[in-house]
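What follows draws every value from the coordinates through simple rules; no lab data is involved. All values reported here derive from a predicted model rather than from experimental measurement. Cβ atoms are built from the backbone, for glycine too; each structure is taken alone.
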Structure I
Amino acid sequence: MLRVAVIDDERLARQAIRQLLAAHPSLQLVGEADSKDSALALIRQEKPDGVFVDIRLPGGTGFELIQSLDAPPKVVMVTAHAEHALQAFDIEAIDYLLKPVRPSRFAQAVKRLQAACASGAAAQREPRLSPEDHICFRTPQRTVTVPVRDLILLKAESDFTRIFLKSSPPLLICALLGQYEKLLPSPPFTRLDRSLILNTQATLNLKRKSRDEACLILEGVQEEFPLGRTAQMRLFERLGSAM
């Protein structure tokens, strides 16, 4: 049985999802929330397998909510606004439902949620690397094997990932960033946003431009990496008082 939560600031909208869930006994409703902050508390306490979440919430958006979680559950967006569908791909939402939701369309989303959770469970059974292990990268010209501890940062570039290493030029690998998120040890590696995975043991500095914008600077790397507010919060959570 999959454990799910419903997040929407409208009571009637939450009630509608509850009624749709009643037709799917394989899903157990473990809680509801009506704001970003209450949703964060609910997800951290109950750790649901999936969430049905609205986009516009008191205190933030559904996108900001999911991006603030280190290990978010599977996400089904439920909204009255069709224009945000492309943005849902940024948080790897498995479906995008428009209100009012028809039972047949909801059933389709449930099947996608079940498939995504089953796939995620299989991936979690695969052992992660340790900092003492080596990892192999294949470029069009050669194959490079490096210690995991020598990885500084991984950056998504479309369907590629650029790998920044200690004392070596970066590598451009034909692989998605998410593949490495499931493979690298956490800690010390943490995903700051949809495009960056950082080794938090690397020597780094943060250059602030404003309250919501900063640049990450890494020793031995010429490029600077912009960080939004959510990414900064994730970095501070991992490093604590070290920043």
Structure II
Amino acid sequence: MITLTTDFGQRDSYVAEMKGVILTRNPNATIIDITHCVEKFDIRTAAFMLASAAPYFPKGTVHLAVVDPGVGTERHAILVQTKQGFFVGPDNGVLMLSAKNQGIEHTYELSNPKFMLPKVSATFHGRDIFAPAAAYLDIGVKPAEFGPEVADVVMPEFARVKRGDGFLIGEILHVDGFGNIITNISQKEMAQAKAVNIKLHNISLNIAFGKTYAQTKSREAIALIGSHGFLEIALNQASAVEKFNAAAGEKIEVTLA
């Protein structure tokens, strides 16, 4: 099974071209679209979407993600092997939130021309490098055949959480359609918390740590672990992002109580 996550949208033929490359090499491939509606060049949101969906796919799934503002530059094309599957895409951080959550085992550079299209465009590696790599992985080509192992990859800030004595410093990964503020702080890092103090730019909030949005009164704030396993700041039946004037990428400090 191969999943696709891109910022290509539905207007152009780019997604169809990638699927054509995959199916030419692997006619029996099952291809699942996670999303192609990520805002252009928004690596953070693409990483969040991929990290949200990847845990629900079978072991051995190949996840191909292309949000690649640096296409054609010296940035590497990589294949990340985890305990659960594989991630294929540019070395710009878009793969690493998901890969880290699944336990990274090896990372390889996609440099073997045998597993690329004969002519590689400088502006469309999704079709010419990543799509064939995903197809060949899915039919059993060993990861080490694609190129040398890579020790140093881009680990973006949104995939890191800093830990101190009783506090965590993360950042806002995503704001959903309900106005919930979704951070990069995981459920494991929030274990046994009963209340939290949130510092978000100039705002300091002491709020309950609950399980559902309705555990507080209408339009009141609550902290909880959302359905994707990350800490959320929410208002019951209202928008937290509007109330607190927050945006993706902002730092957030959480003190546990």
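Please compute relative contact order in percent (Cα under 8 Å, 6 or more apart) for structures I, II and give me the label with the greatest value. List each step's numbers first, then the result.
On the way: I: 11; II: 16.
Looking at the calculated values, the largest one is II.
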_Label whose coordinates, when distance in nm of label points 7 Å out along Cα→Cβ at positions 48 and 64 is calculated, return 2.6 (choices I, II)_ = II
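Here helix-only ellipticity at 222 nm (-39500 (n - 2.57) for each DSSP H run of 4 or more, over all residues; to 500) has been calculated and equals -9000, so which of I, II was it run on? Mind dumping the intermediate values first?
Working: I: -9000; II: -4500.
It traces back to I.
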*Rank structures I, II by distance in nm of label points 7 Å out along Cα→Cβ at positions 152 and 176 and report only the one at the top, that is, the highest.*
II
*4.7 is what came out when distance in nm of label points 7 Å out along Cα→Cβ at positions 136 and 224 was calculated for one structure; which of I, II is it?*
II
